[in-house]
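Just below sit the structures, each encoded as structure tokens.
Any read-out appearing in this document is the output of simple, stated calculations on the displayed coordinates, not a laboratory observation. Predicted, not measured: the structure shown is a model, and the values here were computed from it. Cβ atoms are built from the backbone, for glycine too; each structure is taken alone.
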Structure 1
Amino acid sequence: MGFDNEISVRQEICRIGRMLHGRGYVAGCDGNISVRLSRNLVLCTPTSVSKGMMEPEDLVVVDINGHQQNGNRHPSTELAMHLLFYAMRPEVRAVVHAHPPTATGFAAAGISLEQALVAEVVTAFGKIPLASYGMPGTQELPDALRPLVPHHDALLMAHHGVVTCGHTLLKAYMNMECVEHYAQVALVARQLGGQPLPEEEVRRLMNAREQYEANKRPVSVEWD
């Protein structure tokens, strides 16, 4: 998806919103999505609108400091969480926040998804830690995320939900899918008494992950 085409980005955000709603990752007006359009501009979902019912004209443009630039609605009250990712990780182009039921259940129980139960999750994420609680819609939330954002593409938020990021909006969404899928697997494994991978196998997987990350072509960030 070309980020230079705001019309396409608006349509894609609405499409991803419908996917989040359709899979039951959000209910009511829950969740929020953003895409960085340029060095200083971010397109985000509005507050008090179902992510499954958004239209492109509902979306709001803010600057990198969160000041609204256009749009008839108000931006998400959790915008600061998105802006934190863009400030700390220039390669990130999109952020998705949702409440997928199983992963959010882990977050509500104060349990991270760091246990190495599935090889693919280790290579994809390393681990999925749990950020401490911060009240939604306040500076407490980004402050709670700040220590973890530089090192992780997916985070559980205590008593809240999940936030993921990516170099494209589709990647940020797929990371959300993977977190929820892994949470479902982890829940069953815990019920059945499953054991984590041995430490040596985790080290091998982490080495493979590091090699993969090193070989990936770096994302060129050339803002207008």
Structure 2
Amino acid sequence: MTATPFLTRADAVRRGQWLTWVTLGYNSLEGLLSIAAGLLAGSVALVGFGVDSFIEVTASSAAIWRLHVDVDARRRVVAERRALSVIGLSFLALATYVSIDAARSLIGQAAPEESVVGIAVSVVSLVVMPLLARAKRRVADALASRAIRAEARQTDICMYLSAILLGGLGLNALLGWWWADPIAGLAMVPLIAWAGVEALRGRACCDDCVEDGAA
């Protein structure tokens, strides 16, 4: 079934801005709660998830910038290229951090405590993120914008990381498998690194930025 199109491009931009501000606000709260809970519980996966939330804030800020300059095709292209570079480097930095911290926890056999807050955050994210990603993809289709599609994909990645996080925290809480937490952290690394490489390559938007700019 085809989604009902927006009446005007301006309507699509306004809806995209609203969705992106919601994402930015949610990820800010999610990041603060996750990092605080992760530090208290000694959870590598939870801290990594919180840091990822703030990288998502960076992505949302870039998307807001992109939408703000939508009327100017030249500025739109520049905004997408620069935003993807920043986002890509941030994701690769996160992948490096999680890899080192998780490996250190495994070698030192550092057992995290149970985190009810972390489990609650991951469950809520599993519900919220798919809804936001789907709505943003509709905006991206209406604008023919590769940049907004990229930001929507990052929201999808946040959903996948939520599932991995929930698995690690749940196994630790229910079965006492302390190693499940750093393993969950390591499981996040390929997804995070893949997102970073894709952003730096510019596959999300820059290959066809002229087409996007002409839309």
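Laid out as a table, the results:
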{"read-out": "When relative contact order in percent (Cα under 8 Å, 6 or more apart) is computed for each of 1, 2, the largest belongs to", "value": "2"}
{"read-out": "Per distance in nm of label points 7 Å out along Cα→Cβ at positions 24 and 184, the highest-valued of structures 1, 2", "value": "2"}
{"read-out": "Test item: P(r) over Cα pairs in 10 Å bins from 0, in percent calculated as 8, 34, 36, 17, 4, 0, pick one of 1, 2", "value": "1"}
{"read-out": "With helix-only ellipticity at 222 nm (-39500 (n - 2.57) for each DSSP H run of 4 or more, over all residues; to 500) derived as -30000, matching label from 1, 2", "value": "2"}
{"read-out": "If distance in nm of label points 7 Å out along Cα→Cβ at positions 16 and 176 is computed and equals 5.3, the structure in 1, 2", "value": "2"}
